[in-house]
1. Taking -16000 as the value of helix-only ellipticity at 222 nm (-39500 (n - 2.57) for each DSSP H run of 4 or more, over all residues; to 500) derived from one of the structures shown (I, II), identify that structure.
2. A value of 0.96 was derived for Cα Rg over 2.2 N^0.38 Å; which structure in I, II was it taken from?
3. Can you spot which of I, II the value 38, 28, 16 was calculated from, given it is Cα extents along the principal axes in Å, for residues 120-183 alone?
4. Once FRET efficiency 1/(1 + (r/R0)^6) of positions 48 and 80 (r between Cβ atoms, R0 = 35 Å, to 0.05) is calculated for all of I, II, which comes out largest?
5. Where is distance in nm of label points 7 Å out along Cα→Cβ at positions 24 and 40 largest, in which of I, II?
6. To which of I, II does the computed value 0.65 (FRET efficiency 1/(1 + (r/R0)^6) of positions 136 and 152 (r between Cβ atoms, R0 = 25 Å, to 0.05)) belong?
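Derivation of every value follows stated rules applied to the coordinates shown; laboratory data play no part. Computed from a predicted structure; not experimentally measured. Cβ atoms are built from the backbone, for glycine too; each structure is taken alone.
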Structure I
Amino acid sequence: MEIQIKHIVAKKILTEAKGYLDIGFTHSLNPYSGCAFSCRYCYVREMPIQKFKDIPWGEWLDIKINAAESYRKEINKLREKNKTVNIFMSSATDPYQPIERKAKVTRGILEEMIENPPDLIQIQTRSPLITRDIDLLVKLKEKCKVLVSMTVETDREDIKQIFSTYAPGIKLRIKALKEVHESGITTQASISPVLPFTSDFPKVFEGIADQIWIDTLSIGDGSMGKRSEKLGMPKLFEEHGLSKWYRKDLHVLVEKHFNKHFQPEMIRVSKKEAFPPNA
C-alpha cells in the first residue's frame, strides 16, 4: 500500500490528557500523525484528524520533524511551573511507524527525554522496532518510570490478517516484548482490542509481561462502542463467523480467563481503571 508522507513542523508535541487517558496520564505525545498499520478497528478513523482528510486512513503519514526540540521546550516550561508530567506515547498513532527506521523521530524524543525526563512514560506500540531503542530505554529508566506496552490483540495470525493486515506479525511482537522485558524494562501486554484467540493465549505472556491490559471494541473506542459500530465491526465479525466474540460483556469473560493464569493485581480492564503511575 502506497503512503503519502509529509514532513511537518508541529505547533506542539505534548497534548493535555483527557478522556480515556485521564487515568494517571497528564499528556499524550504523538511523534507522527496518521498510521501505516491501518487497523480496520482503529477508533482514530472516526476522529476529526481523519474525518477531515481526503485520503483514507492508512494511506497518509505526517512526520513531525521538530518533535524532540518541541518536547524539550514544552517540558522545560512545565517544569518551571512544577508540573507533573506523565506521558502516554502514543494515543492516535504508533510511535514506531515503519518509516521510524529512517526518520528516527521517536528515537530523537527518547534521547531528549534522557536529558529532560518526564515523571513517567508509557510507550504504546505494536512494532518490534522498539527493540532498537532498548539502549535508550535502559538509560531512561534510571531517570523516570518507564513502561513498554505491546499491543497483542490475539494469538491467531489468521485473525490478525482480517483486522490488521499491515501490522507486524504476532510472533514478532511477542518476541520483542520478551526482549524488552529481559532488558529490565517494565512490560505490559495490551490486549487492545480483544480479538478472537485460543484458550492458550494467556500462556504466551507468562514471564514476559509484568501487567496485562484488557480492552474491547465496546468499552475502549472512546464512545462505548459507537465508533466501532460506525466502522462496521459488528458486520465484519459476522462475515467471518465471529459474532460470539462481539459482545458488551467480553471484557468480563476475558478477565476471568486470564485470572486463571495471572495474579489479579497484574490485570486491569479498560474502564477508567489504570495501574498507578508509581506501580
Structure II
Amino acid sequence: MAPLPSSSAQQARLALANRLGELCRDAGLTGRVLAERCTWSPAKSSRIMNGRTPPSADDIRAWCRACGAEDQADDLIAMLRTPEGMWVSWRRMERAGLKRAQEARLPLYQRTRQFRSYSSWLVPGMIQTRAYTTAALRAIQRRRGLVDDVAEAVASRMERQRILCEGDRRFAFLIEESVLRTGIGGVDVMTEQLGHLVTVAALPNVSLGVVPMRPDRERWPAEGFWLYDSAQVNVELVSGYLTITQPSEVAMYAQTFAELSALAVFGLSARALIAAAADALGG
C-alpha cells in the first residue's frame, strides 16, 4: 500500500529534523548551547530536532548560522517547502487516471522558460507524435491496470505541446541513441516519430542532441530527468515520480546535463543518427 500523504510529509519532516540534528552534533553543540546562540528556548531546539515542530525558514537559517553551516541553509529550506510532493508513487499519481496525471503537470510547464530534458528510455513527451504517445500510454495503462482514459490523456499531452511554440521558452533535449532504436508501437509509429524529431530539431527555440552509442564512454547513461529553469528537477523512475528542489541537487543534475551534452552530437550529425535508425526500420 502506498503511504498516505500525511505519512510522507511526516517522513520528510523527520528527515529534515535528522539533518538539523547532524549539523548540531557535527558542530559539537548541545541543544542548550544551540538554543542560546539562536536566542530561543532549549525546548524549541528539542521539538525541532525530534520532528515534533517544523522549523520556519528563519529558524533553519539561524540553526545553520549557529552551527557554522550557513552554506547548507538553502538546501534545508527546500526540504522544508516540498515535504508532500517530493516523492509520489505511480499508483498514487495515476489513481484518477492518466489524463489527470498529464494535466497536473501543466502549470509547471506554463511557468518555466528554460527546459532541459534528458531521456535514456523514451522520446520525451513534449516531442512525441500522437501515435507514439498513444503506444507509450497504452502500454503503461495495461501494465499498471489503470482506468482506460488513454485517448483523453493523449489529447492532454498533445495540447500541452503547444508550449513548444508559445512565448520565449527555450528547450534543450538530449536523448540516448538507443531511444531512436527502441521499438515503441511498431515500424510505422517509430518511422513517423523519427521524422518528427528532425522537424522539431529545426525549430529556432529547440536544441536536440543525440548521445551516440559507444563502447568507451566515460559518462554512462543516467535516469531520465527534466530540469525546469534552475528551480526544479523531475525524475521518472520505475516506482514513481521524484521532485527535487534542493539547490545543490538541482545543480548536480544541471552538471550531469552539461556532461551528457558534451558527449552528444547535434545538427547534421544528430540527423545522421536519426536517419540510420530509420533505415534500420526499413523506413
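1. Details: I: -8000; II: -16000.
Derived from the structure labelled II.
2. Numbers: I: 0.96; II: 1.19.
It must be structure I, since only it matches.
3. Numbers: I: 40, 18, 16; II: 38, 28, 16.
Here the read-out was taken from II.
4. Numbers: I: 0.65; II: 1.00.
For this comparison of FRET efficiency 1/(1 + (r/R0)^6) of positions 48 and 80 (r between Cβ atoms, R0 = 35 Å, to 0.05), the top structure is II.
5. Details: I: 3.3; II: 1.1.
Biggest value here belongs to I.
6. Working: I: 0.65; II: 0.95.
That value comes from structure I.
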